[in-house]
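Following are the structures in question.
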Structure I
Amino acid sequence: MAAISYFSPVICQLFFMQLLSRIPTWLKNKYVLTLIAFVIWMIFFDAKDILTQRERSQELRELQQSKAYYTEEIAREKKALEELKSNPAAIEKYAREKYLMKRDNEDLFIVQKLEKE
């Protein structure tokens, strides 16, 4: 019994040969195997893999959109500031709206819209 084992070298070699015969010949080519390994490495394992590049591209797009939004906001605020610096009526309007200021001979009534629940 000791001389016969389940995995004798001849059986393993036959099994290995049958397994190799089922693989297409173009997959046995070392250049194709190298190309497949390279593509898998570049897609999944590299520091600059495709998935990370896609995420970074999306993040860059979002940052560019927010930059455009804030640039417009800065321009709008600069225009409002120049208006406040040059027009006394605009200063009075701003003080009345933002700080609820009033003249001495006026009464101030604050009307708020009801929020629907």
Structure II
Amino acid sequence: MNIHLQKSIKKYQEKIALLKKHLGKEVYFNSYTGLYLAKGKEFLFYIGQRDCALCEEYYQDECVYCPVFKKTRESCCKTTPWEEIWAHCQKENFFITEKFINLFEKELAFLEGLQ
């Protein structure tokens, strides 16, 4: 079993729990500094390779040994649910909705399917 995949799965589980805790709240995203609550500016988490155990291990080799790459034959998580999360976060400010949480749940299910 891939330890880095397990770490990524755990991080997504934690992110989903945190998003559910803050459902309905406004957030803002910056690709360098992460996702924050708009009110109070509380840091929630990073989104992207900065917070991915798989990227930490495999990105320097263009992802070729990553379990995601082995499934998709694409680097940088192209063609995975992660792309939808990234696209959604390109809005400067938005609210945490069930739809947003669902994007994370889809990515979690995808990662769990790689086990």
Worksheet item: Just checking, which of I, II has the largest value of distance in nm of label points 7 Å out along Cα→Cβ at positions 56 and 88?
Response: I
Discussion item. Suppose Cα extents along the principal axes in Å works out to 40, 24, 22; of I, II, which structure was it derived from?
Written reply: II
Worksheet entry | Identity of the structure behind -14000 (criterion: helix-only ellipticity at 222 nm (-39500 (n - 2.57) for each DSSP H run of 4 or more, over all residues; to 500), calculated), options I, II | II
Worksheet item: Given structures I, II, which gives the highest value for FRET efficiency 1/(1 + (r/R0)^6) of positions 8 and 80 (r between Cβ atoms, R0 = 30 Å, to 0.05)?
Response: II
Worksheet, complete the sentence: When I, II are compared on distance in nm of label points 7 Å out along Cα→Cβ at positions 16 and 104, the highest value belongs to I
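Only the coordinates and a few stated rules stand behind these numbers; no lab work does. Worth saying up front: this structure is predicted, and the values here are computed from it rather than measured. Cβ atoms are built from the backbone, for glycine too; each structure is taken alone.
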